[in-house]
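See the structures that follow.
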Structure P
Amino acid sequence: MIARLINRLCPNATDKNPKTRQRLGMVSGGMGIILNLLLFGGKFLAGHLTGSVSITADALNNLSDAGSSAVTLIGFRMAGQKPDASHPFGHGRIEYLSGLFVSVAILLVGIELMKASIEKVLAPILPEFRWISIVVLAVSICVKLWMFAFNRVLGNASASAALLAVSKDSISDVAATGAVLAASLLEHFTHVYLDGYFGIVIAVFIVYTGITSAKDTLNPLLGQPPDPELVQQMEETVLKQPGICGIHDLVVHDYGPGHCMISLHAEVSEKGNIVDLHEHIDQAERALKKQFDCEAVIHMDPIVTNDQETNDMQKKIAALVQLIDPEVSIHDFRMTRGSTHTKLIFEVAVPSHLRQTDKQIIGSIRKAIHALDPAYEAVITVDQIPVSRA
């Protein structure tokens, strides 16, 4: 049923392109506004008739959800705008901001509900029981379960943190409304005051949901390592091009879903024709643009490929470095022979999360190379990278 509805509202929903993402986000926002306003009206009326703080708070939660859905709709609309002079990389990060706003709204609702529930615990008044409120709460649970499934499908189809945050909010609403329903029934049949206590439980759950959702949307805003599978696919795309024998220093700059820029170093033979190699680099950039819809900048690194002694030495040093730390790799290796010493010149790619300092890493490598042969002199440059290569 959900898949059929999505296909009617957004044909080709599985297409991985910015326009489809925008359409999915706007569908989610529009549906959220309509359903949450209906739920707010029903619950607010039920809360007014019974005098229940938990039902009224649950109604206000739905009202905030309607506002969050409006923000989601506007956010996706703005994120789909084309780049302009002030924003040359587009407006894709607005989607992250809309998801963060939803998370903050969830937190505020949870805090306000906590305060109201504590006040009710300190001054308890048994709410008036009405069966209409039970019906409204039961219907609300069914609607929110459907919204959870609906937004999860949309979020997975578009790989959107904002829509997945909305789906998490829906499932937290199910728990909240379920607790309110249970409290209403128990109070009616046992005449024991539970309204305020259940309100506190609901508030804690809502606050927790807001914190986890905020984390999911803050990480891409602050900067996080790209998906290792995406990195591997990009590497494979570049290495398919003729003339390119290796890559390193791959960095993905995220400007929002569907908006990214890639920079990397491509290793080519120092003996190759510069015009041909330049064409191969251009082909790699075009391939990345076509497959990942991103702008790519590739720096060409000439390396020795036909000197067997240099190649053997590079493999030996690379294995040595791997023994020191499996996450560290080398590139841009050169060997200069002198009368008394042989200089081994190379760069070391070090993941930023390693606790060792650059000085400690260089010291360990130099010590291992000196133990291999005192005549070797290591000239090492450290490259800090945001993610280790797959």
Structure Q
Amino acid sequence: MRTQVAIVGAGPSGLLLGQLLHKYGIDNVILERKDPDYVLSRIRAGVLEQGMVNMLEEAGVAQRLHQEALPHDGIEIAFSGKRHRIDLKTLTGGKIVTVYGQTEVTRDLMEARSAAGLTTIYDAADVSIHDIDGTSPKVRYVKDGVTHEVVCDFVAGCDGYHGVSRQSVPQSAVQTYERIYPFGWLGVLSDTPPVSHELIYVNHDRGFALCSMRSAHRSRYYVQCPLTDDVAEWSDERFWNELKSRLDDEAAHKLVTGPSIEKSIAPLRSFVAEPMRFGRLFLAGDAAHIVPPTGAKGLNLAASDVYYLSRALREYYGEKSQAGIDAYSANALRRVWKAERFSWWMTTQLHRFPDSDGFSQRIQTAELDYLVNSQAAMTALAENYVGLPY
């Protein structure tokens, strides 16, 4: 098979890239090692920056988003038993975030790709990438016991942290930076109305908590927990009691509990691989970087990579210029590191660290107190939360 761009990974970044390239008249094929149902079963983020919403509009897949998504003008930060609202819209001159589950983004992109008759190969086993230093890289895979080969101009590695794309590059060519956080997030999804119409980030003596949502009828809640915890140890009753203990009195009273429909513990890490281009192979999304979820940047960073890469490829094919693809890694990483910084800062300010002492906790409280009483500090948070410009 011959195509212009072979995309490895049918998550939201690979699908969004494929849809944009299709709009630009650039032929592409997507390879995915799992089946469609598995891809749609992954419970992930749900807070979209305006830049990502704009790209979904450009890709022609934002109709359902605009019908069902929840626009948010602000967030709340709780500490010392009180909540404080950060007015994102006012502080940023009108910018907001949109709550719309990653699963729904993926579903919209999958349906649009199918309707356009574009090629997506699911259940592609033993994917391997070859000849990225030449002008005709190849991607091989096994389907139904038969080995196939895709010959292309470029390969886009959108297959996540554990995917084959980054592993296809010699270790000596990649510089990695990583920070592992000594706690996890225990997350619960429930068909209950959200406790608040905006997200609540909680700093508490017992640990961090987050009240989020996927819709007006489906809530997503998190509590900080030790990495040694087993999710089986957390009954629904224990989870709800722990969450209530970390909320302010009003939120605890309003909280509607119910059976969990998904429960898991996620470790937190910061990770960046540099560069993000190796010859004709480009890394995008989790294949190149991971952020702790505190700043709601994971999915949005993947989208910003797609922004730079899709425009670089359009420039290459439309204007016969390599400037965009030569600058891709530097452009993407500049924004990646700013998002890494913001996510690290949010994580540091809102969680209880195992080695935290009284001094550290007082510093946290002072920092948060300064934040909610300083227009400049709130503006800095708001600008980062709604998304820095591309």
Structure R
Amino acid sequence: MEILLAIFGSEGDVRPNLALGQGLQAQGHMVRVCASPDSRRLVEAAGLPFQPVGSDVRALMAANARYYIDRPYRAAGPMTRALKVDIVKQFRDLPRRIGRPDLVIGSGLMFAGPSLAEVIGRPYWHTMFTPVILRSCAHGPVAFPFQRRAPLFNRLLWLLAGFGLELSLRGMLNRERRHLGLAPIPNVYAHLTARVILAADMELAPQPEDVDPPCPQTGYWHLSPTEELTPRLEQFLSQGPPPVYIGFGSMGDPHPASTAAAVRQAIQMAGVRAVVQSGWGYLRVEASERVLPVTGRLPHARLFPHMAAVVHHGGAGTVMTAARAGAPQVLAPHLLDQYYWGQRIQRLGLGPRPLTRRRLDARALASALQAVVADGGFRSRAAALAAPLRARDGIREALGLLLPRLVRA
């Protein structure tokens, strides 16, 4: 069977889908990947054929970082405008790449996927890595930082979010569908969530009982690291107590110098050692006996088991990898589902209250570092949760439980 993976998103969206693609390929299926141009190196390193579609996600994050830093209401307009531009690119680019696969699996903000699968008469499923995208009274919509409110309040937020989604996207989607000879859709949310696979460990992110219809859920799809820890990193780990990891992944930063200064001061104030990854926000710090800066990629699955704590933005992949490693976490959510993850980590006792990214300063970060390192309860709870996560094979669950449904769809 030929399967197309159509992805628009950051590495947090691409990596788990590549793990699924490798699993499908190992079962004898032909897998192709369409993703943003900046994903080429990552996809080809996973041994999967790559075709570029849409915009460069890293450039988009960098260009709009000033809106995305913990400002969910100010970010709504710029995010929607950027998304609309890329949705049009998806509708223009993907028809030239899609061919005639037997199955199309979309992910991230690949909004053109369902329509283009409909044009070629093939089934379509969409992969998600957090339940907060699914309508439920148990949590607010994905863009809202208020994730632990009363059910009635969450219901009102979902009504507001649904109205905004229809107003901003339905006309544009129907215009593109009309160009393809397709009938208009009456509801954007129903159109985009008609067939969803939730790949998130239920201990971390259970699917709420009121999700209707419920979707199949598997464990998270971990992409096996191909890199080893560098000799420089191995040496740093051996020279003292376990360090903390600090990195904000694919999040841009409009003020990287001030963030770096706050991180340096926090490390000194907390009296910890640290591995600091630059990431897409260009978080650059000087090397010292206490600090090891890393500018390239890191195999988090190999690194995090050695960490006293993991400080990050709250992307689903980083949350899952740190949890599987048994490492306590400190989250500084920037946008979207990261607010959900910040409050889930706190609620599960895997880390302290999430930091406010927009007001992140040395004192707040140092306080969080001291708390998570000094309180052994965080580590013991993280270690207890890690055991069932390491025992689970999310890819095997996806292949054994979901693939027959995908074929029949």
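Throughout, read-outs are computed from the coordinates displayed, never taken from laboratory work. Given the structure is predicted, the values throughout are model-derived calculations rather than measurements. Cβ atoms are built from the backbone, for glycine too; each structure is taken alone.
Overview of results
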quantity: Parent structure of the calculated result 13, given that relative contact order in percent (Cα under 8 Å, 6 or more apart) is the read-out and P, Q, R the choices; calculated: P
quantity: Of the structures P, Q, R, the one that 2.5 was derived from, the read-out being distance in nm of label points 7 Å out along Cα→Cβ at positions 52 and 212; calculated: P
quantity: For 2.0 (distance in nm of label points 7 Å out along Cα→Cβ at positions 204 and 244, calculated) the corresponding structure among P, Q, R; calculated: R
